[in-house]
Structure formats: structure tokens, C-alpha cells
Structure 1
């Protein structure tokens, strides 16, 4: 007879998707930055995930990550990927904004390129996208969490 017993419940998740679909599995996250006295920027490299800063901006860690998406369709067919080259983030519970521009992508681990273009699915029918860009932080930017969205469109040809 056990001296102590405990039961815990876990969560299971799955998404079943149809062919000619693209799904996101990692959010674009620039991590944490110290509010700067002068404007600066932090850039996320789409291929490597490396961060660089300018303007005296100090990066304070967090969980920075490239945006990541996977698409599936007919092997070796083309897919036209498109997205806006910039987006706006808004402070949670506020009206202050920051802009992410120079959005770039890496396709199947290849070199970084413009976010839009035609690409071939691999022999198994997959395409893997990693997204990066430049977050522009204003002088004395209001502190807090900022969020925004961007849309990736995949037209399977």
C-alpha cells in the first residue's frame, strides 16, 4: 500500500491538415530589449536565428526565435509564398507601436531572401520556411509587451 499517491492529467493535441496547406509552428520572437535612450533596432537573421543590435540597443535574452512554417503539397511542384515586408506591433494595454520591417525568409535552410517568391517543394512534398526581420525600437520606447500578427500566403501551383 503506497504511503502517498497522486494523479496528474496531461494534455494531448494534434492537428490534421489537408495537402496544399501551410501551418505555423514557431512564433517570430525578438526576446527582451532594454528601453533605449536613443532609437535602435534588433535584427533576427532568418537563416541562423542570430540577433544583432544597433543604436546602443541592449538585448536582455528571453526566448528569441525565427518564425517557422511548414507547407505540404505535391512533391516537386511550385508554391508561391507571399507576405507583407513589414508589420506593426502594438503594446498590450496601450496604443504605442513599433515596426518590424525588412522581413526576410530562409527556405529549406537556404540563404536568406525576400519574403515573397516562387519555390519548389522537396521530393517528399514539403517546404520549410524560417522568417526574420528588423524590429525598430524608438528612443524611450514605452515598456511592456508588444504583439502583432503577419500573414504568410502559400499558393500551390
Structure 2
């Protein structure tokens, strides 16, 4: 992790940083608090959007979904992806391939730390890797699909980070 026990920094990225990455940022913090409190001093979660504006709040629907899952997004403010965030990140997790392509084009020197969320520390078959679905403007079933995928990936990633001794 480097000198002076720097926290391992994960930046979660989606399009506008008001639905998927906002939710995942909040959920990852909640997950660590609830399931791995010892790891909270070792890891930092940030979020951004490839096409985000600064300071936008999380969508009303995703705020409600977060509340139903035990945490709040009340203080969330969207951030655009920036050189500073790329530099701070140990890993950048995007939701979709086009977002990965966008960041690779903008920040080619960061290629070794940009992954689709399911790619990161993946040990399964490569053809099983898929995008994290965008439920924005969709129905309840689409939100349920997003939440199921998001929760499964957070659990998998934190377990793998634990196995690797990062947390």
C-alpha cells in the first residue's frame, strides 16, 4: 500500500455519479462498517462520473433504495472524473465498457488500474464478465437487478481484497 500506510483508494465510476456509483459508494462504506469494521482504516471509497457535473445529488429513487438497504445518500455530491482522482486511485471501477474506453482514452497512463467492476479480481470465466446494469428511469425489476449485481460484486471484491491482504 505504500509509504505511511496510505489507504487503498477505490474510485467507483458511472456516467453521471448520481445513480450507480453514488449507490455503490454509499453501499461500500456501509458494507465495511457492518461487515469489516477493521478494514475501514485501510480503505477509502470515492465516486465520480465520466460525464458528471459537480455537486449533483443522488437521484431520488436511488436515495430511497439506499434507505431501504440501511444507509443514506443524503450527503452525496456528484464529481466529474479528474486527473486528481485518477492519481489518488489504486483502482478505478467502472460500470460499463464504454466508460472504461472513455477513461482509457482520457487517462492512458492509468490503464493498469481501470477495470469494469466485474473484471476486477475476477477468477471466473472471462465470458461471464458483464456490465453493471443502469436502472435510471427504469422499473422496479431493473433496480432489483442492479442492487443484486452491486451487492454481489461488493461482497466479492472485498473478500478478494481481504485474501490479497489489502484489507
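Read-outs throughout are calculated quantities, based only on the coordinates presented, and are distinct from any laboratory measurement. None of the values given here were measured: they were computed from a predicted structure. Cβ atoms are built from the backbone, for glycine too; each structure is taken alone.
General observations
- Structure from which 0.7 was derived, distance in nm of label points 7 Å out along Cα→Cβ at positions 133 and 149, options 1, 2: 2
- Sorting 1, 2 by distance in nm of label points 7 Å out along Cα→Cβ at positions 37 and 61 from high to low puts 2 first, with the largest value.
- Among 1, 2, which structure scores highest (criterion: distance in nm of label points 7 Å out along Cα→Cβ at positions 21 and 109): 1
- Top of 1, 2 by relative contact order in percent (Cα under 8 Å, 6 or more apart), largest first: 1
- For distance in nm of label points 7 Å out along Cα→Cβ at positions 29 and 141 computed as 3.3, the structure of 1, 2 it came from: 2
- Which of 1, 2 leads on distance in nm of label points 7 Å out along Cα→Cβ at positions 85 and 101, largest value: 2
- Each of 1, 2 could give helix-only ellipticity at 222 nm (-39500 (n - 2.57) for each DSSP H run of 4 or more, over all residues; to 500), but the derived value 0 comes from 1.
- Given 22.0 for mean count of other Cβ atoms within 10 Å over residues 93-100, calculated: source structure among 1, 2: 2
- Here semi-axes √(5λ) of the Cα gyration tensor in Å was derived from just one of the structures 1, 2, and that gives 22, 19, 17; the source is 2.
- Each of 1, 2 could give percent of Cα pairs over 15 Å apart, for residues 13-76 alone, but the derived value 48 comes from 2.
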